[in-house]
1. Could you tell me which structure in I, II was used to calculate mean count of other Cβ atoms within 10 Å over residues 135-142 as 25.4?
2. Using the calculated result 0.85 for FRET efficiency 1/(1 + (r/R0)^6) of positions 111 and 247 (r between Cβ atoms, R0 = 35 Å, to 0.05), pick out the matching structure from I, II.
3. Supply the structure label, taken from I, II, corresponding to distance in nm of label points 7 Å out along Cα→Cβ at positions 175 and 231 with the calculated value 4.2.
4. Given 1.5 as the derived value for distance in nm of label points 7 Å out along Cα→Cβ at positions 31 and 303, which of the supplied structures I, II does it correspond to?
5. If distance in nm of label points 7 Å out along Cα→Cβ at positions 55 and 71 is calculated from each of I, II, which structure is the one that comes out at 2.7?
Structure I
Amino acid sequence: MNYNVEELKKLSKTILTIPSPSGYTKKIMNYIEEELKSLKVPYYFTQKGALIITILGEDNDNARTFSAHVDTLGAMVKEIKGSGTLALTSIGGYMMNSVEGENCIVETIEGKSYSGTIQTIKPSVHISGSDARELKRTAENMEVVLDERVSSKEDAEKLGINVGDFICFDPRTVITESGYIKSRHLDDKASVTLLLFTIRYLVENNIKPPHTLHFFISNYEEVGHGAAAALPQNTKEFISVDMGAPGPGQNSTEYDVCICAKDSSGPYDLELRQTLTNLCKEHNIPYKIDIYPHYGSDASAAISAGWDIRTALIGPGVFASHGYERTHMDSMLATLDLIIKYCQCK
């Protein structure tokens, strides 16, 4: 591997810190679009707002499509309470205790931004005692406390805040000297970073792949329908670059590229998985094969929608998924190497 690690870290941090919960991805799509313009590669947006980039290869009839999703977990304002705090409804599946005490930004439909903190309705043991500790962490018991002088519903409404405004979580992105990346939304911005870096690498090194490549940046994966429509019609193989899930009983790690054999939607294509694992063996890329029973991907959505394609799922190992997540640069580089090797294989 001969990749610019510092550039990969820089790109990761930039992408991780642009807010983009499902339904609110325009800012990050604008950033990616500017990157694509500088690389002078063809791209277009689908009606749903997904982004498709193409690098022409020798064979245009049997194209390969990679996907990664730029949308993340988040929330919406469900109600403005009489006290001026905001009830919320979740976007995507996560445990409410994982966002307790988290800083956030409320983005209004008129383009204003307000900071706040997600708290329980009984946030202090000095006031509520054991009730604060035992309170069930559900959406009904959580609220956003705005960093504004508000004490009524009317005060919050005067700021321009309304039901349906998006709530973006502070990613708290840190890259340690030992190579760990700690951040919210590594699922799946780590993989978006890898695909964008791959496009850069192919363009800057004037690599013409044996098969035409499409890169599908989806924007509704966390709510289940990211790649259900609008795939390039000549796609024969679809590789979802998402994340591995290390943890008890799992084979995945934070240091390898993780290759999924089966998730909640069923087994992935065996021959395509064999191709990927053989590339890892041939090029000494550290990898792990794993099964994720509580997991679905853009590839799952595409198959469920009726696309006649072969699918695979790979990605860096992300610890504590859908919480405050962590991976390692070794896993990022292993995944990047597999993507680039696959782009160039016949």
Structure II
Amino acid sequence: MIEGGFDPASLAQSWPKPSTPRPIVTFGAGSIVGDAHFPAYRKAGFPIAGLYDPDHARAEKLATQWGVTAFRSAEEAAAVKGAIFDLATPPSRHADVLKSLPDGAVALIQKPMGSNLTEATTILEICRAKKLQAAVNFQLRFAPMMLALKDAIAKGWLGEIVDFDAWLALATPWELWEFLLKAPRVEIAMHSIHYLDLIRQFLGDPQGVHAKTLGHPNHAVAQTRTSAILCYGNTVRCALSINHDHKFGRRHQACEFRICGTEGAAYLKLGLNLDYPRGEPDVLEIYPKGGTDWVAVPLAGEWFPDAFVGRMANVQRFAAGEDATLISPVEDAWSTMALVEAAYQSSAAPATPIAERP
């Protein structure tokens, strides 16, 4: 279907593959590796050399499932020549792993870039000192629906973006990630960071942020609900409403973005988060410039695992000189971490008081 000259099939949804992929060495054997990293790399035909985890029994179990090597030490893993080092480690462990890598190595660091901005700055300094070619795994940028949306915006089908709404009301199984259950920062640092990073890609850096993030009386996870407004002056409105405790059945749950431009609009459903990790199909619909109705964009893949394919493909191609730009390098990712830090500072600050009746 073509609406007003808009052809949804023409939108880019994937990243070019490297001509000669390098072997991948993964640090970490958590659920994200088996659920997303390895399925994506195997799907793309990227060679997996092996993985290392301090819990060797867990590493061996995952390595056996995928037919790869379970390295016995970080030093053994870091010694694989020509490897792309894939850090699927908790944020507080990133710095130590990066220090163990050879100078000039190529690395993909799981988000967030440290537990806070201080750790992010340390990671940035390590990467600079060791001349590491390092990016942060903000893979939502590479999801087929987001690549298609970016292409539609670049081609002018929405006009100038003036509204960005993120609305989540769902039930997230935080128990899948043990290290998060006692973490001091959870919702913004581990989840909504994806959305903040994506917004930066589409709208640039905001002037500031108003935010409130909090937990829920039914559990002990630090924060699972967030409201935030990103300030972009007097033309663009950007708001996020996030509730991971909407545990009242699927009927009124939601995980969606509404993005409006001066001449068109887009609607996205991020299906993965609904019934995670099984998820539902992603959805992208566009009301294009000059059109008269919404047009569904047929998607050639999902956030998991396809975004991880594109993310790694860019790292591989940049290392080989086939891509001129490394997407989400540590220099840029630090700015996403600065936005996260500002959101937590805003949440901790007192609200503007309301005048009392005279």
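Bear in mind that the values in this text are calculations on the coordinates, not laboratory data. This structure is a prediction, so every number in the text was calculated from the model and none was measured. Cβ atoms are built from the backbone, for glycine too; each structure is taken alone.
1. On the way: I: 14.1; II: 25.4.
It must be structure II, since only it matches.
2. Values: I: 0.35; II: 0.85.
Of the options listed, only II reproduces it.
3. On the way: I: 3.2; II: 4.2.
Corresponding structure: II.
4. Details: I: 3.2; II: 1.5.
Traced to structure II.
5. On the way: I: 2.7; II: 2.0.
This value belongs to structure I.
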